[in-house]
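See the structures that follow.
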Structure P
Amino acid sequence: MEPIIKIVDLHKDFKQKDMDVHALKGVNLNIYKGDIYGIIGMSGAGKSTLVRCLNFLERPTGGSVFVDGRDLASLTEKQLREARKDIGMIFQHFNLLMQRNVVDNVCFPLEIAGMKKRDARKKAMEYLEIVGLSEKAKAYPAQLSGGQKQRVAIARVLASDPKILLCDEATSALDPQTTKSILQLLKEINQKYGITIVVITHEMAVVQEICSHVAIIDKGNLVEHGTVEEIFQAPKSREAKKLIYQGYEKVAEMKGKRCVRIVFHENSSFEPVIGNMVLAFKAPVNILYANTRDLDGVAKGEMILQLPEDLELGDKMITYLKNAKLSVEELEDYVG
């Protein structure tokens, strides 16, 4: 199956004062139809530049972007405008027209495309119904909450029937509860209409909430990519570990230095694996951290354990945990 978005050796350089900035350095990535694909990185990593290259709002310095099999660099300006109709985009700050009411905001791109006003209004109302805002059709943006403004922005994009939806930090300005409702709406849109969604974010929780796949960008480089489950269970790169372990705090005073991170799968989350291990080896372990995360609707438990100082005993415990079908990763320098 051909990817709906194919990125090949993508480079983007900027001139900033007297400096050359290499925002993207040879990125290769395939995104398939129907994916909800997360692109995550810390501030300044290059992820927003990458998403703007996907619809040629930024022209790459080198490399290629193929959308639905077409190389965007080979298109004329007119062809590029046509291609962009298939690629919707929502932003952190909504970009609504403050002097237009809600339904007229949703109508705006349809009117530009030449649709009759009556037909545009009918279609706009259908999409306001989908995003749960039909009762706010005559309200103005200044009368709406942040979450409602983002729903209007989503309705406006959907009204153009895109195949791809690019979300550039679309929930960054929202509180956690509103963020959750917007992410749920995006997930429903993906499932109902088959729209491919690319989510740009600096928050791993956003990726874990709705994404099927994730790419991690650091200093313009693609450092790791795969399914969210694969990378959550066994992150390989330093940058992936830093993002996944956000919120973990080092424990300052511990005698033992050997720590492991374990991830519980669906079939093991109900078993008292740690308790059974302690009974089997007649030796205690210290739980330094425990949490449950929701990965695409499936609860995933994780713990960080401090093992006994006896190396042989620690090895036996690690083998026991692996035999219990847990993902086990040794952490270096977790306790200092």
Structure Q
Amino acid sequence: MIQHPAILALSVAALLTCFMLAYAARYGTRILEKWDLHSGSELQLDLERRTYLISVILSYMLVFQILSLFLYIFTADNLHSQFTGAMCAAGSLGVNSYGYPVLILKIVNCLLAGVWLIINHVDTRGYDYPLIKTKYGLLNVLAPLILLEAVLQFAYFLNLKADVITSCCGSLFSTEKHSIAGEIAGLPNGPMQLAFFGMMAVTASVGIFFYLRGKGGGFFSFFSSLTFIIAAASLVSFICLYFYELPSHHCPFCILQKEYSYIGYALYATLLGGAISGLGVGALKPFISHPSLSRVIPAIQHRLTLVTLVLYLLFTLIVTWRMLTTSFRL
């Protein structure tokens, strides 16, 4: 299976990303230790030249890192027919003990990569490299996580055995199963619907207030992050049920398939995009008083807020549309 085109693409991309991150982290450490904008030394000039190159390369690498989450899920779903008992990506990821840890790491790294790209964009708008140490400090956190993800991903692909009997999504996300997935699936529908729509409304209200008044950016970032968590749990708890029109099918992966018009990709893209933008608003807040960024950051925060509001609105509209148009009722 290692010769599968998508597996090869993910593996090669992981190697390239790790190589570039190692190179960037090496100079990132030197920047954190030696950076002095007031110095005209040869070392400082070399660091300034390299930071341009590193930022451009990392931008492309981290964009693919974000996209690799969707490619990984698509690959797992595409492989499910190779395993006895698997009906979707849920079964493929459960073939060995590496599948789900890689997925969790990819989600975490997707969010962190998005925040790094936002910080890097803002840094390029300042004339004095205002966030240079911040973004390389974050890179030193992100690099080991992506390296760990790559190692586990290689282990996952290398240990895919076609003769393994795996569990179907129906048993993995069963309300009777004593696991994290089972506990989330078993959350009561009424309270979860109230929490989901309530948090979306609160986040929208705080976001609109911040967009119009420029106050409460930290609260908006917090609520948008909390909304991401609640919405992700709601997908398993009750949202998927309306797409499947089955009261016991809580799988968050089957909605990625053709039978459901690949609607899952739209749901996950809007949810992750909104979370990244919301986190970006909070990540930029501590630097708003910097002289070279005093006008730049508020404008970017406003755009990020608008992106979060639009993406979360799209997510909510898709869910609401399905709930209203289907004859299925909980």
Structure R
Amino acid sequence: MADTDQDITAVLEGVDATATVSVVIVTYNSASALPALLGSLPAGLNGVDRFEVIIVDNDSRDGSADLAEAHPLRPKVIRMGRNAGYAAAINAGASTVNPKSHLLVLNPDLRLYPDSVRPLLDHLVARSVGIVVPANYREDGTLDPTLRREPSMLTAWAEAILGGTLAARLGWGEVVGEPSRYDQSGTIEWATGSALLISARARRIVGEWDESFFLYSEEVDYQRRAREAGFDIVYEPRSKVMHASGGSGASPRLYALLTSNRIRYYGRHHGALSTAMFRLGVAAGQAARFWRGSPHRAALFSALMPLRPVSEFQANTRT
């Protein structure tokens, strides 16, 4: 579709195809990764007429905020003054931008491929599309499977019994592992939150991110609320990002929080018995992998214990 046709369609459907793209990046001790992301933004945003960059820093101790302020892009920097969590930082950044702006949420350890944002933006011409996500690649150039199914009893127990890789390959796990699914654009249930373009209309209707999750599962919750509001979430493989990633798998404390938030999220949408069986499936999977190291042991403990308030984790992030 030509640009002129897109603009006409956008006007008819009430969508501003030329709206500003507000890039929100949440940092927490991200100084080693942030320069590469900021350096990739101009090429990645090629074809986007209007954009701004907002860095929201969760009280980093490594000079992330200072580094951002000194960067030639001159992003707006918001210093939270505390580790407020990922969702709270996104909300803080979003609150400073024009309500008519589309919001591009990026992890700080990403790099955008050239011309990667425009294909995402093109989907927002359709009034039904609320969120668009790109293809993620690892540093070695292989595809990172970031598409997901809604957490369910099937996904929890399939991953526990078969392991995540086989469950994904068979189409039973939370991870969408079928390679063919990543070859073409289409509607999905949700995707990991490393890179999400959220339309201005979805921002207005879905509202703020749920800050009670602090870290992990906040993107699952937000995308579920987007679907419940009638929006489609679309995957676009023409858009590509490289994600260094990997934090939660190496840290027992983060992996424990990821595990407890999976259970917390599931419990908000299911009854007590179903949640107990889901929790048991998660625990069984971690018990079967107990020998692999401290992250799995921490996750097992987290799955078996009563859910702690995320404020306890937040209080310990400075240690």
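Just so it is clear, none of the values below were taken in a lab; they were calculated from the coordinates. Being a predicted model, the structure only gives us computed values, none of them experimental.
Please state which of the structures P, Q, R yields -10000 when helix-only ellipticity at 222 nm (-39500 (n - 2.57) for each DSSP H run of 4 or more, over all residues; to 500) is computed from it. Only structure P yields this read-out. Of structures P, Q, R, which gives 3, 13, 20, 22, 19, 14, 8, 2, 0 when P(r) over Cα pairs in 5 Å bins from 0, in percent, for residues 150-229 alone is computed from the coordinates? Answer by label: R.
Could you figure out which one of P, Q, R the value -0.33, -0.66, -0.91 for log10 I(q)/I(0) by the Debye sum over Cα atoms at q = 0.07, 0.10, 0.12 Å⁻¹ was computed from? Matching structure: Q.
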